[in-house]
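Here, each number is a calculation from the coordinates, and none is a lab measurement. Just so it is clear, the structure is predicted and the values come from calculations on it, not from any experiment. Cβ atoms are built from the backbone, for glycine too; each structure is taken alone.
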Structure I
Amino acid sequence: MKTVEHFFEKFIPENYNIFLDINRSEKTFFGNVAISGEALDHQIALHQKDLVIHSVLLDNQDLSYDLDQDSESVRIELPETGSMTLVLEFSGKITDNMTGIYPSYYTLNGQKKEIISTQFESHFAREAFPCIDEPEAKATFDLAIKFDQAQGELVLSNMPEINVDRREDSGVWTFDTTPRISSYLLAFALGELRGKTAKSKNGTEVGVFATVAQPESAVDFALDMATRVIDFYEDYFKVPYPLPQSYHVALPDFSAGAMENWGLVTYREVYLL
């Protein structure tokens, strides 16, 4: 039986600081990621699939690397082991596979439109950025996104937005640091979305969002249930919901029924609205 190589055994990530610049008109994205962690070997590998790796840096020094498409990886030679921060620049394409970063299509007033969202379970985060794309390799994530934004468009992710004033100047949406999660739970959605929010009894912000093709009232039932469910389970288990938000997004194109991204649950429209 063929064994699967576990990249986590040679590099243990602690934090990913990710920047993505998304161009919807050209269906491309460019990004960089600073991965802080501990290298246990001089030869490590990160997962990537169909990405172009432009550079790998350690302390501003270029490192030698090779792409291994068979194992969906980039293999890196390190001059040392121990704690370090690797910085990778990369680019990729947005495809209609409904994995990684992908467009979701809908029609408004006879015109075809789209929103961009993610599906990283079970092993598709590697299509969006280089990472140790294994469930055991839990880490924290800092995400920042820029895109060809039009009036009224927004970005949602697992955590609340921070540095709003800076975004108004730079166009970069920045989100607070996540708790330690597996790579497949990171998520975002962007485009002409609208929704409603409410507060649970303990102050969690609950929100339900959909495309503008849906009537505003379409989110009301889901918002009411999501808020009451959090209140019920907090009382039943005597454990507080651990994140500042619980957002739910209805996607026109979605391969599953729903995906439990912590803080930003994504759904096929018919199952949420």
Structure II
Amino acid sequence: MSDKIEQVVTVERASEHVVLVTLQRPDARNAINAAVTARMRDIVRETEADPSIWAVVLTGAGGKAFCAGADLKEVSEGGIAGLIDPDAGFASFVHASRSKLWIAAVNGFAMAGGCEISLACDMIVASHDAQFALPEVKRGLIAAAGGLFRLPRRIPRAIAFEMIATGDPITAERALALGLVNCVVAKDDTVTAALALAEKVCQNAPIAVRESLGVARRAIDDTEEALDSLSNAAQDRVMLTADFAEGPKAFVEKRQPNWVGR
């Protein structure tokens, strides 16, 4: 992997089980280009393969933008194909198969594909000045990276339709009131708050969290019968883990559990 690809997205271990992924193109408002897409493909695969990673926080550098979406300069030069992975979609992320928890730390605006990336995460922590928008229709485009169906699942349909049809942004405070984001914090605290949320999740049994999220992510799409079957299968897998025995034992012994993730 070239240095150029490495530096457009950085990864650092924030703690034993949490990593921080940062889009590093602040001069381009962290817009997604082919290099970012290639790097994100590797990062998703690496975090999925590493059993010591239980949660990931995704943010953007520079303090002004989480992500502005596609790099329109690269698109205008015919490079749109490089921004879309055949299996994982835009930025090698929006349709990627992921079992680990991802939290978006939106410190600034999340526009177009940037908003869609945040919608593909499991949780969102936003700064007070964050904005969310799907402005594609203003340019004769559509939000084809998941925004058209994920946004109406996350907020009231009428509001989602308004955002999609007008392309106008909403503030962090309105996003919180609508249930789009988990919390709104001071700008300088955005990443810290997202990491703290990740750490709180990591106090729990990692396989139980992953299996629970795996079912919960399907809650809107599948029938109750199908979800009951998925839930039972997840429970069967959890019962085979060492952590399944450790949780009740730690409770009886009045101590913190020692999760091993297997």
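Structural remarks
- In terms of distance in nm of label points 7 Å out along Cα→Cβ at positions 17 and 81, the structure with the greatest value among I, II is II.
- Origin of the value 10.1, where mean count of other Cβ atoms within 10 Å over residues 105-112 was derived from one of I, II: I
- Label whose coordinates, when distance in nm of label points 7 Å out along Cα→Cβ at positions 129 and 153 is calculated, return 3.3 (choices I, II): II
- Origin of the derived value 0.90 (FRET efficiency 1/(1 + (r/R0)^6) of positions 145 and 185 (r between Cβ atoms, R0 = 25 Å, to 0.05); candidates I, II): I
- A value of -12500 for helix-only ellipticity at 222 nm (-39500 (n - 2.57) for each DSSP H run of 4 or more, over all residues; to 500), calculated from one of I, II, originates in structure II.
- Comparing Rg/Rh (Cα atoms, Kirkwood Rh), for residues 49-120 alone across structures I, II, the highest figure comes from I.
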